[in-house]
Structure formats: C-alpha cells, structure tokens
Structure P
Amino acid sequence: MSSVEKERAVAGMEEAREAFLEAYPSYGETGAIDALRAKDYARLDALGHIYLDYTGGSLYGESQLSRHVQLLRANVFGNPHSLNPTSLAMTDLVERARGRVLRYFNAPHEEYLAIFTQNASGALRLVGEAYPFTEDSKFLLTFDNHNSVNGIREFARAKDAGTVYVPMELPEMRVDEERLACLLEEPGSGANLFAYPAQSNFSGVQHPLEWVERAHEQGWDVVLDAAAFVATNRLDLDRWKPDFVPVSFYKMFGFPTGVGCLLARRDAVARLRRPWFAGGTITVASVQGDRYYLHDSEAAFEDGTLDYLSLPAVEAGLDHLCSVGLPSIHKRVTSLTGWTLEQLSALRHSNGRPVLHVYGPLDTHMRGGTITMNLYDPDCDFFDHRVIESEAAHSRISLRTGCFCNPGGGELSLGISRDELNTCFAQPQERLTIDDFRHCIDGKSTGAVRISFGIASNFADAYRFIEFARTFVDRPAGR
C-alpha cells in the first residue's frame with residue numbers, strides 16, 4: 001500500500017470512528033479500556049493482530065501473567081493433598097481461589113459449591129454422569145446448545161430417560177417460549193433436568209435468566225450454561241439460583257487454560273450419584289472391604305490432583321476483570337456489536353443483493369458480542385467458510401468458522417433438514433467424516449463465519465473487519 005493509500009485509509013477510519021462515537025456515545029465512557037489495551041494488550045497492535053475470537057477464548061493481560069509468575073518465583077508450592085508446609089501453602093491458595101469465585105458470582109457459601117474442573121465441558125460431564133436419571137425422568141434442552149450440553153442426552157438415554165428439544169424460531173434464533181412453557185409443565189415423575197445457555201455461542205442470543213425460576217416452579221433442576229455469557233455480563237447467583245452453572249475461565253480472562261468450574265447448589269449436588277471414585281474424592285476406600293466413602297463437599301467431584309499451580313491465576317484473572325469493570329466491558333462490546341451489525345447489514349452488491357446473512361438478531365436487544373454469518377456473491381452462491389477463514393488469516397484477522405460445537409444452531413440456520421440428516425446418518429459406515437457429511441448435504445454450507453468482541457476490543461478491530469468483508473462485494477464465489 002502506498003503512502004497516499006495509507007493516508008486515505010487512516011482518514012477513512014477516523015471519519016467512520018467520529019460517526020460511530022456520535023451514534024454510540026456510551027463507547028466514549030469506556031476510554032480506560034483503550035489505556036488498558038495500550039498497556040496490558042500492547043502485543044495486539046505491536047504484532048498487527050485483529051483478534052475477533054473472544055467467544056472461542058478471551059485474551060490475558062500482561063499484568064495477570066506478571067502477578068502469577070511473581071507468586072511462583074517467590075514461593076515453594078507442593079501438591080495440596082498433605083499437611084507439609086509447601087502443601088498447606090498451596091491448599092490455602094486453592095481455597096482462596098475457590099472463595100474468590102463464589103464471591104465474584106455472588107454465590108452464597110451456604111448455598112453453593114465451587115467445584116474446579118478442567119473446563120466447562122468437564123463440569124457438564126460431572127452433572128450428566130451423576131444426575132439421577134431414571135425411566136421416569138425427562139431431559140429437556142433447547143435446540144441452541146453447545147455439544148457438551150447435548151452430550152448429556154447420552155447419559156439420560158442410557159438410563160432410559162426421555163430427551164426433548166425445545167425448538168427455535170427464525171430469523172432471530174430465539175426459543176419458542178410458548179412451546180417451552182408447555183414442555184416445562186410436563187415433567188416426568190422422576191428427577192428432571194432442563195438445560196439452556198445464558199448466551200448462545202452460535203448466534204449471540206441471550207436467553208432469559210427468568211427461565212430458571214420458571215423451571216424450578218415446575219419441578220425441574222436447571223443447568224445454565226454460562227460459558228459464553230460471563231466474560232461480558234454479570235451473573236448474580238444470589239438472584240437467579242440455577243442448580244448447575246459450568247464456566248471456563250479462559251473464556252473470561254484468557255489465562256489459565258485447562259481450568260474451569262462447576263458452580264452447583266449444595267442441595268442439587270446431594271442428589272447426584274457419581275458412577276466411580278478417584279484419588280482425592282474419598283474419605284475412605286478399601287480393597288479388601290470392597291467399599292468407598294465419598295467426601296461430602298466439592299472434593300467428592302475433584303478427581304485426582306487439581307491443576308494447583310494454575311488456580312491462583314484464577315483469582316488474579318477475576319481481580320483483573322473487576323479492575324477493568326464488567327459494566328465498561330459490557331458497554332464497549334455492546335457498542336461495537338451494534339455498529340458492526342449495522343455496517344454488515346448495509347453491505348450490498350451492485351445488483352442490490354446483500355453481501356452476507358447474519359444468523360440471529362440484527363440489533364443489540366438480548367444479544368451478546370457474537371456475530372455469525374455467511375457471505376454470498378451477487379448470484380447468491382455462498383463463499384465456503386474455509387475460504388473466508390484462510391483469507392482472514394492472510395489479513396491477520398483471527399476469527400472462527402464451522403458450526404462452533406452447536407449443531408442445533410447450525411442445522412437451523414443453514415437450512416439442513418431432518419430428512420437430509422436421516423439420509424446421511426442411515427449410511428452403513430461406523431464413522432462419518434466431515435467430507436462425508438459435506439457430500440450428504442451437497443449444495444449447502446456446512447458452517448458459518450463467527451466474529452466476537454471482548455475485553456480488549458476497539459473500534460479499529462470492528463472497522464478493519466468491515467473493510468475485509470467489503471472485499472467480497474461483487475466478487476464471484478468461484479465454485
């Protein structure tokens with residue numbers, strides 16, 4: 001790019017930024033995040049990265065790393081399952097982290113446990129494998145769920161419980177609330193579990209937290225998948241009180257990875273029945289006596305040795321979020337999301353046809369900073385999402401493509417019918433590759449393009465993505 005072209009590009013972005021600030025004045029109230037980005041996330045601009053995958057994983061601040069490394073350098077820590085000095089020092093930090101998690105979510109200690117897991121998926125597996133499903137139980141879940149929630153249906157079916165999906169409605173990809181109300185009024189006579197995401201990792205739709213109380217009134221236990229929600233939204237567990245809440249900390253503040261949590265009501269945990277025991281989960285186990293006795297606290301679900309050297313970083317990460325301020329992060333993400341949706345919706349080919357289709361709401365009402373779309377040429381042929389990802393990578397834009405482990409959202413938005421899927425799954429092979437699947441639904445996209453905003457996002461990130469999307473105007477898909 002010549003110097004003249006660079007000057008024009010800078011001028012174009014400044015002009016767009018002025019219009020943006022006029023339309024979204026609340027963004028101007030988040031200026032402290034610009035200073036934070038320059039200090040704690042300077043590597044983004046230094047390396048020329050446009051990071052738009054916060055739903056996939058948030059970014060850590062350098063101050064988080066410094067605090068954690070300083071702690072490790074200044075101390076000697078051992079496995080917490082002992083009473084020696086290094087073990088006790090680590091035990092204290094683990095319990096400090098646990099207490100910090102409960103306080104962050106305003107979860108009363110007498111009501112909730114914080115069970116550390118590998119990630120949100122590990123937390124959901126704990127619930128699925130131990131939930132007291134019987135042939136008289138029902139597992140109710142929304143069409144829009146992560147695969148780690150969908151996977152619980154296999155535990156339910158193994159115990160002959162019924163599984164029912166609540167449908168969604170296009171174009172906004174929200175749940176049919178009348179249908180949900182009817183299904184909640186029809187629990188089984190056994191233990192019943194209802195699961196839904198606070199925020200869709202596919203469309204960004206935020207489903208009402210009021211459903212928790214509504215389900216409780218009808219006799220359901222509730223899994224609220226908060227993994228995509230809590231990085232930019234407040235979840236007050238003293239107000240909403242779901243029975244099980246899985247989270248992954250890397251989605252909230254980037255570091256550490258490999259550590260998640262199941263926030264669970266104590267009375268709900270008491271009803272779980274684990275199918276096995278492991279090191280650290282028992283008070284007594286015997287080989288000759290052929291018996292074991294589980295702990296009566298979170299320790300009963302924390303298998304083996306925790307990733308104990310990483311757990312102090314959870315406290316540092318939560319402190320980091322609080323120092324930035326979740327309300328500021330939320331304002332900034334909402335502003336960027338609203339402007340980006342407007343700009344994407346306005347993109348047109350010369351023949352007037354839209355350049356792309358956004359799946360889900362086109363405004364910021366009850367939606368988060370996740371935007372999923374597919375791009376189309378002037379003849380309405382779609383661009384393969386893998387092509388988009390490749391070209392974005394060439395422009396140093398980090399986004400994500402596929403169906404994002406959310407098959408319900410993908411099938412509905414991409415128009416893949418039940419009949420097509422039944423035909424595909426009726427094939428005799430034991431394993432189905434993604435290429436086999438593409439062949440089954442020939443002529444339809446097998447995925448979409450997803451961008452998402454987070455703690456370190458700024459206007460330049462959003463603007464540069466719009467400029468990238470603009471390169472597909474009047475361009476043939478070439479298939």
Structure Q
Amino acid sequence: MSFEPVCEADVTQWSGTADVLVVGFGGAGACAAIEAADGGAAVVVFEAASASGGSTALSSAEIYLGGGTRIQRAVGYDDSVDDVYGYLMASNGPQADAVKVRAYAEGGAEHLEWLMSLGVPFKESELKERAMMALTDDCLLYTGSEKAWPYVDEFKPAPRGHNLEVEGDNGGPLLIKILTEQVAARGVDVHFESRALRLVVDRFGPGARVIGLVVREDMEERYYRATKGVVLCAGGFIMNEAMVAQYCPQFLSGKTFIGNPNDTGSGIQMAQCVGAKAINMHEGFLSVPYYPPASLTHGIFVNGQGQRFINEDAYHGRIGSYLAQQTYPVYLIVGVDDYGNYEQESWLQAPIAGTGESLEELVSELSIPGDQLLATVSRYNEDARRGDDTLFHKRAPWLKPLEGALVALDCTPGAGAFFPCFTLGGLDTTLDGCVLSCSDAVISGLYAAGRTACGVPRRGDGYASGSSVGDATFSGRRAGRAAAGASA
C-alpha cells in the first residue's frame with residue numbers, strides 16, 4: 001500500500017472542508033477533537049473502525065498522573081511535580097524528552113480536573129495491594145516501579161495510577177464512552193469506516209504544507225481539505241508485522257501483540273512520506289504478568305545460568321524487558337504456600353517446569369546448572385533472613401527464604417506463558433504535537449498525538465501502566481488545541 005502524498009494541484013474535487021481533520025477516534029483523537037472544537041474549530045474525525053475506541057477502549061485506562069492530583073491529596077499523598085518529573089526522566093532515560101516530561105508532570109493535576117469536568121469518574125480511595133490493575137472501583141494504585149530499586153532511592157514514591165470508578169477491567173470502555181459523548185455534544189462530524197490513506201500537500205518538496213487527507217469511504221477515495229491542520233491519532237504499529245520485524249524484532253517470537261486491529265502504523269507511514277522523522281522505533285512494552293497473586297513476588301526469577309537478574313518487586317513490565325534479554329530458560333521459583341491461588345488468579349499462564357519437596361529435588365527437574373542455582377538460592381535465603389537483598393535490593397516485605405516444597409514456573413518466551421507487548425516509537429513532535437521533519441523543522445499543518453507520536457513513555461523497562469492512556473489524552477488535548485489555533 002502506498003502512503004505517498006497527493007499534491008493539491010491533482011485534486012479535482014473536495015468532498016468536504018473543515019478547520020481540523022483528526023485521524024483516529026481513540027483516546028488521543030477524541031481529546032484532540034474536543035479541544036479543537038472548544039477552541040472554535042470546525043472538526044471532522046475519521047475512524048477506520050465502525051465505532052470509537054481504538055486501543056484505549058481495550059485498556060484498563062489506569063491514567064498515570066501525579067504532582068498532587070485531587071485524588072492523591074484526598075488519600076493523603078503529597079506528590080511533588082519534581083518527584084514525578086525525576087521518576088519519569090530516570091525510568092525513560094536516556095531517551096526521555098525533558099520538555100514533554102516536565103509539561104506532563106506539571107500538568108497532571110490539571111489534566112485530571114479536565115477529565116473530571118467531562119464526567120470521567122474517580123473515587124477518592126486507594127487500592128493498597130500489589131496488583132496489575134484495580135478490579136474494584138478504587139482509584140489510586142502503584143502502576144510502575146516507584147517503590148522499587150533503583151527509583152525509590154532517588155524519588156519519593158506515590159501511587160499515580162488513576163483507575164476510573166468502575167469495577168472490573170472496564171475503565172477503557174467507560175472512558176471512551178464518556179469521551180465519545182463529549183465529542184458528539186460539540187457537534188463534531190465523525191466518519192466511521194473511513195480509512196485515511198494519504199496526506200494532501202500544497203506542493204511537493206521542502207516547505208510543503210499539509211492541507212488535507214485522502215480517505216477511503218463508501219468504497220471510493222475522497223479528498224478532504226483542512227484549513228488549519230491534520231492531527232494524526234492513528235495508534236502505533238504493533239499490528240504491522242513487517243514494521244515490527246524491521247524495528248522491534250524482539251517481539252516476534254513467543255509474544256502476544258496487544259492493540260486494536262488498526263494499530264498498523266499507517267499514521268506514522270503517511271507522515272514519513274512527507275518527510276517526518278520517526279524516533280524510538282526500537283522500543284516497546286513487554287510484560288510478564290506474574291502477579292496477582294501478589295505472593296509470587298516472594299519468589300525469584302532465574303535465567304539459563306541459574307542466576308537472578310532483577311528485583312522481583314519491580315513492575316511487571318520492567319521484569320519483562322529484563323527477562324527478554326536473558327539466556328533461556330527462565331524460571332520463577334516460589335514456595336508452595338506463595339504459589340497459592342496462581343492457577344485461579346494469574347494471567348501469566350506459565351506451565352509448571354518442576355516441583356520438589358526440597359530445593360535439591362527441584363533442581364534435578366530443571367534444565368539449568370544445578371550448582372549455580374543452589375548457590376543463587378543459598379545467597380538469596382541468607383539475604384532474606386537478614387531482610388537485606390544485597391544483590392538486587394528487593395524490599396524487605398517481599399524477602400522470604402525459599403525453603404520446603406517449591407515450584408518452578410517456566411517463564412521462557414514461547415514455552416506457553418503470556419507475554420503481551422506493544423510499541424513505543426512514533427513521530428517526533430514538539431510539545432504541542434507539531435510533527436518534525438528529519439531536519440527538525442516543523443511540517444506545517446501536520447500534528448500527531450498518542451502512540452502515533454513519540455511522547456512521554458519511551459522505554460519498556462521504565463514503563464508504568466496508565467502512561468500510554470495518560471500521554472495519549474494529554475498529548476491529544478495539546479495537539480487539538482494547537483491545530484485549532486493555527487493560522488488558516
């Protein structure tokens with residue numbers, strides 16, 4: 001499929017004109033449309049699917065925000081902007097964009113207020129247990145590695161995942177429902193089953209301005225003009241196997257692609273064809289969702305040499321990124337008591353590789369050097385008894401000697417465990433979503449937000465749940481506002 005742009009001179013008929021054209025009706029596109037409309041712009045949204053949603057609707061919508069939000073203050077957390085900024089810079093470094101991270105940290109409290117003003121509900125409560133998401137209607141929870149080494153030594157931790165006031169894994173659908181209603185309330189013209197194909201430019205070559213879109217709808221190609229700008233909110237590229245093979249080949253074996261079917265990178269490719277720069281394309285999120293039950297955190301991950309490689313109280317995405325870099329097989333070794341309700345609660349689906357009434361019996365069933373594993377567990381048990389993990393600094397509450405009956409779960413990619421992943425690369429943009437060329441010049445008339453752009457989350461080993469939805473809604477607002485305010 002060609003994404004080459006069309007020159008204005010070759011357009012024989014325009015099917016419509018608006019100030020701002022938005023490609024994609026997920027979280028980013030919806031927020032871009034709302035802000036553009038509130039800025040006085042006439043807006044048209046084009047969505048390839050038959051309904052709004054995108055990948056936001058598939059998510060839990062734990063919106064990652066800090067710096068003293070209303071909910072944080074109500075629950076008793078004094079979260080500073082500097083701690084949010086420092087944590088996000090450290091966890092996404094060295095690729096982190098200081099300007100975007102600073103704005104996100106400073107704007108977190110206001111962004112939550114804006115969402116609440118639209119009717120997005122948040123309860124003034126906290127889920128204190130270690131969990132991947134809040135299945136209750138509680139709001140705040142830790143969704144990253146804020147309480148884990150090395151970050152806890154540098155920045156004051158606080159829960160920043162804001163779960164919507166809804167029970168079960170239903171935050172994404174509820175958020176999209178509310179945003180969709182707000183888009184409709186503003187009279188925005190929405191075209192479903194309308195796939196954006198190419199950009200329209202006023203001329204070819206350097207200095208060209210994006211002035212419209214070529215869209216396939218009703219089985220024909222139509223041309224729409226944008227007097228102020230086009231905002232690309234078409235998602236990432238995890239569903240494009242060729243792009244994944246080119247940029248993120250580490251995701252091709254034993255991983256599960258997470259996203260909506262239209263996360264094919266089309267927005268990125270359309271922009272690249274007018275000279276846009278794509279950055280961070282090799283990075284992505286990779287999870288090993290081994291909790292719940294939280295008790296599995298008492299166990300240890302070991303690689304093919306029988307060695308630990310990370311503190312197990314870190315966020316599941318951080319552990320997933322480190323796990324993918326190990327020699328295989330990789331096992332999670334845990335006591336039978338802490339294995340607990342794994343078969344009923346966990347999403348990991350990792351098969352049992354071995355069991356034993358003692359460590360020696362377990363070692364005999366595993367395909368890794370037995371002497372090294374015995375030494376690893378012996379060192380860990382000594383540290384656990386003292387309450388000081390001298391190798392990886394797992395916090396004392398999660399330190400527990402591995403004694404008695406033990407279980408080893410096979411967490412090797414491709415062996416049956418669930419390893420969800422998605423991409424974190426995208427178009428290089430300014431803070432306000434203006435797309436940059438390969439020479440770092442602004443491409444006039446072109447904006448991007450959400451996973452089509454490269455925003456705040458940049459690294460899988462530093463990712464925190466809710467940072468994609470948080471960044472998508474935050475960046476969508478800025479891009480929509482900037483497009484509406486552009487000169488016609």
Checklist outcome for this item: The value 19.2 for mean projected area of the Cα convex hull in nm², for residues 88-367 alone, derived from one of P, Q, belongs to structure Q
Item to check | When percent of Cα pairs over 33 Å apart is computed for each of P, Q, the largest belongs to | outcome: P
Checklist entry - Looking at structures P, Q, which one was helix-only ellipticity at 222 nm (-39500 (n - 2.57) for each DSSP H run of 4 or more, over all residues; to 500) calculated from, given that it came out as -12000? => result P
Checklist entry - Quick one: distance in nm of label points 7 Å out along Cα→Cβ at positions 128 and 312 came out at 2.4 when computed from one of P, Q, so which one is it? => result Q
Checklist outcome for this item: From the coordinates of one of P, Q, FRET efficiency 1/(1 + (r/R0)^6) of positions 96 and 376 (r between Cβ atoms, R0 = 41 Å, to 0.05) came out at 0.80; that one is structure Q
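Read the figures in this text as sums done on the coordinates, not as results from a lab. All values reported here derive from a predicted model rather than from experimental measurement. Cβ atoms are built from the backbone, for glycine too; each structure is taken alone.
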